[in-house]
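Input: structures, listed below.
The numbers here are math on the coordinates, done by the rules we state, and not lab data. The structure displayed is predicted, hence computed values, not measured ones. Cβ atoms are built from the backbone, for glycine too; each structure is taken alone.
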Structure I
Amino acid sequence: MLETVLRLITEIVGMPGVLVEEPMSRHTTFRIGGAADVIIEPPGEKQLAAVIKMLKRFKVPYFVMGNGSNLLVGDGGIRGAVIKISSTMSKCSVDENDDTIIHAESGVKLSKLANTALNNALTGFEFAAGIPGTLGGAVFMNAGAYGGEMKDVIKKVSFIDTEDCSIHTVPVQECDFGYRKSRFSDGGAIITGASIQLENGDMSEIRAKMDDLAERRRSKQPLDKPSAGSTFKRPEGYFAGTLIQDAGLKGYRIGGAEVSQKHAGFVINTGDATAKDVRELIDYVREDVKKKYGVELEPEVKFVGEF
C-alpha cells in the first residue's frame, strides 16, 4: 500500500491503530486467514469517517469487520485495507434520562452489552449474551438465538453513509430487519452504534436465564473448537443441523475442517484447517444435502479475501 496513505491514516488513528501485513487468523474466530495488507482500528466515529474518506480518495479497496465471528478469510489474505471496529469503539452506557435504554458503540461485544444490561437489572437481551460477535455485526445481520433477534431490542441505529461519509441515525422502523439481514446488509453504510430498548427486570432472574442459555450452548455447541458459529442459515421448514446429521455427515472431514460431531450445523477448525479446507467442506455439505433432500443450504458465513 502507498506509504503516503499509511502515513495519513496513521495520523488519523494513531500508530497502535495500524497493523501492516497482519495475519487475519489472529482476528477471526475460525483462526484462519492469510495476511491483510493493512488493518485499521479507528478509535471513534469521526476518525472512522475520515479513514473511509482517505481510502476513497486514494482508491484503496476496504472491508469492514467486527469481531471476525462470522468470517472465513481466504488463505491468500485480503488486498487493500481492513477496517476493524471492535475494542477501540466499544463504549456502552445506560441513558441518563431513561434507565431502560442502553447506548453502545458498534464495536462492543454482545457479551459485554448483556452484562451491562444484567448489572442494571434490564431484561430482554439475555438471548444475545453468548453470541460471539459485536453489536455492529449483530445489527448488520439481525443476529438472533433462542427465540430472540436484534430487531426485537433495537431502538435506533447510527451509521456512516460511505458515499459521502456523512453520519446518520435512523429508528428501528427504517432498518428493514428480516431473517439474518437488514438495510445495512446490502452495503453503502457502516454501523457505528445503536440504542437498545430493554425493560426493567429482576437481576437474579436475568442472571438465571443467562446461565441457563450459556449451559445450553455449552452442552450442544462445539465451543471448544474454532468456528464461525452456525455455518448455514435456517432453511424454511427445516433445521440445517438436522438435515446435515440425517445425511450422515457428522464428523465428515476435509483436511483440518470437520462437520462437528457435537452439532452438525457447525463446521469447525480441528487445529490446522485452511480456508480452502473449510470452503470445500461447506460446498460438499451443500451438494450432499441438496442431492438427498432437495434443500438448498445457504451459508451464514461470509467468504472474504483471496482463496
Structure II
Amino acid sequence: MSNAATRPTFSVIIASYNAASTLATAIDSVLAQSYPAAEIIVVDDGSSDNTAAVVSRYGDAVRYFQQANAGVSSARNQGAKLATAEWLAFLDADDVYYPQRLQLHAELLQRQADLDFLIADYHYGRADGSISKRALETTAFGLATLAKQDDYACRVLAGEDLGALIPEYFGHTLTFTVPTARFLALGGYPLSFSIGEDLHLLIRLCASSQKVGVCCQPLGLYYVHDSGLMRSNLLQAQVGTVATLSSLSAELRDAPAPIRKGFVRVLENARFDLATALLRQGQHWQAVKAFWPAVVAVPTLRSVRMLLSVLKG
C-alpha cells in the first residue's frame, strides 16, 4: 500500500475493439498527464480495423497486446495481468482522461495510505464533444458526497457509506483506481456478463473494503453513444443487468450489513427497471413476474409499493 514516503505507480489499461478512430485521443490524454503513468497498455480485443497501426505510432511509449475477440472484461483483465505498476487505472478507447486524473488520485493516496480503492467524479459527454452533466450531481448520494468533501475536494467513504454507494454508484471505469494485486485476487471483471460488469466488480470490492477514496473533481470525460446496448436495446440491457447482479446473491449472503442492504436495494432497483421496460412493451404479467422476486427476498414497504406500481402499469 502506498504511503506518504512513496509515489504511487499506475498502469493504465486501455481496452480497444475497432476503435482506431478514437484510440489516439485516448492515448494522448494519458500521455498528457501531469503525473505520468508508469506504463500504458493497449489490449486489442480482436479488432479488424487499423488499431495496431495507431498504437505503433507511439513506439515504446505504449505496450500493445492483441487477443482474439473475447469482450471488454477479458481485455481489461488481460491488461491487469500484464501490468507492472502497483495500481491499475482503466480507460475505454473512446473516452479521455483530464490532465490531473492520475495526479489527484496519487495525492489522495499519499495523504491517506489505507485506501482500498478510489473513484472520482467525471463528465458525461455528447457525440459532438460537448459536456452534458457531472456524474456526482446525478444521484442523492453523489450530492451528499459533494457536500461533505474536504479541503482537497475529496472524501473517504467507510461503513454505512460503502453500502449506500452501491445502489447510487456515480463512478465509471475511467475514474476507477484499484491495487493491481487486489484486482487480480478478486478475479477482475466477470467474464460471464456483458452488462453491469463494472457494478459487479464494485460490489465485490465494497464487500471486502474498509475505506474508499473519492475525488470530487471531474477527472475524465465519458462519451455517451446512442449505439450502446443500454440505449439501443433497453429491455435486453435490463435483463442482462438483473442476471449480472443476481449472480452475486449467494456470495453476498454473509456480507457486512451495509453491503447487503446496498446490494438488496440495487437489485430491487434493477428488477423495477426491468419491469418498467416490460410494461412499455405491453407485457404486463411478465413485468409483475420480473419484479416479484424482489418482494419475496425482502418484503419491505418500499418493495410492496413498487410492486403495486407495476401492477397498476
Structure III
Amino acid sequence: MKTQMLELLICPICLPKEFPLIADIVTEQNGDIETGSLTCPSCMVSFPITDGIANLNPMHEPSTMATNKYETEAVVASYLWSHFSELTGDEHSSQAYSTWAEVIEPHNGIALDAGGAVGRFSFEMSNRSDFSIGLDTSVAFIRVARELMKKRTLTVGLKDEGSSTKEFTVTLPDRFMSEKVEFIVANALSLPFRENSIGSFSSLNLVDKVPSPIKHLQEMSRVTRNKEAQFVLSDPFSWSDEAAPIREWLGGQPDGPYTGRGIDTISGLLKDPKGTLQPAWKVSEPENVWWKIRTHTNHYELIQSCFVHAKR
C-alpha cells in the first residue's frame, strides 16, 4: 500500500465517528508498505497489510475465502478478460468501461471505485483525477490489480474448454498511471474514508450484489464532497434474495415503496432534496451499455447495465 494512503484512511468499524488509523510499518520499499498493520486508537482493532495489500474489510473472514468463487483463479481470469479485453482488440469484448469512463469529467482530488474488482475503472480514473483508489472485498481481485499496477503486464490462463486454458495477456497503456492509483480490500457498506473527501465515486454492477443497497448509497453520499462531486452508477438490477433480502431491494419489489425499476428508484433517491442522500444530486437521464462476462471460449453472458451520472 502506498504510504500516501495513510492520511486518507479511517476506521471502518467506528463509523460514523472518524478515527485516523495508526500505522505500524514492518517493511517498506520505495514508498510502498509491504507488511505492517493499521490500528484504530478507539476500538483497537488492527487491520493487516500483507504483501502490500491493506485489508480494511470489517466483515473479512479468512476461513470463508476457500469457498468464495471470487477468490478462484478461473473467476479472476474471467474478470480480467471482462475488464481489459477491449484494450487487446478482442472481437468479443464490450466497450462498457470506456463508456463509463467518458462520463466522468476530469477533476481534482480523489476518484473512488467501489467494488472495482480487478481494477480497469480505477486505472481509467488515474488520468482524470489526482489519485484513484479501487476497493473490493475480494483479496484475489485486489492482488491481481496491484500486480498490474506494479508490473504493468500480466498473463493468465483463460478457460478454453473443459480443463484446458489458453493464455491471455493484459498490458496497460501509458495513460494508465501506476503512480496515481492504489487498491485496497474494503467493504462498500463501511468505507474507510472521511466524509466529504471524494471527488468522484463509481459503483459499477455492484448495487444489486450488496446486502443493503441503500446503505451503499448512503456511504457513497457520506464520503463524496458536498460540492464539485460526481457519481456514476451502473447496474443490470438483477435483484436476488441470495445477495439481499427482498425488503432491501431498491426496485422490483412485489409491493411497498420500491416496486418500480431500480434505475428510476435510485435516480429519485439521488434527486430528493429532503431525502437521505444529502446534499441532493443533479442526475442525468438513464442510459444503457452492454457488458460481457466470459466463462469459456464458447460461452459468454451479455448483460445490459443501466447507468446514470450525477453531480453536486
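Taking mean count of other Cβ atoms within 10 Å over residues 103-110 as the measure, the highest value among I, II, III is held by I. When mean count of other Cβ atoms within 10 Å over residues 7-14 is computed for each of I, II, III, which one produces 19.0? Answer for the origin of the read-out: III. Of structures I, II, III, which gives 0.90 when FRET efficiency 1/(1 + (r/R0)^6) of positions 55 and 215 (r between Cβ atoms, R0 = 30 Å, to 0.05) is computed from the coordinates? It must be structure III, since only it matches.
One of I, II, III was used to compute helix-only ellipticity at 222 nm (-39500 (n - 2.57) for each DSSP H run of 4 or more, over all residues; to 500), and the answer was -13000. Which one was it? The read-out was computed on structure II.
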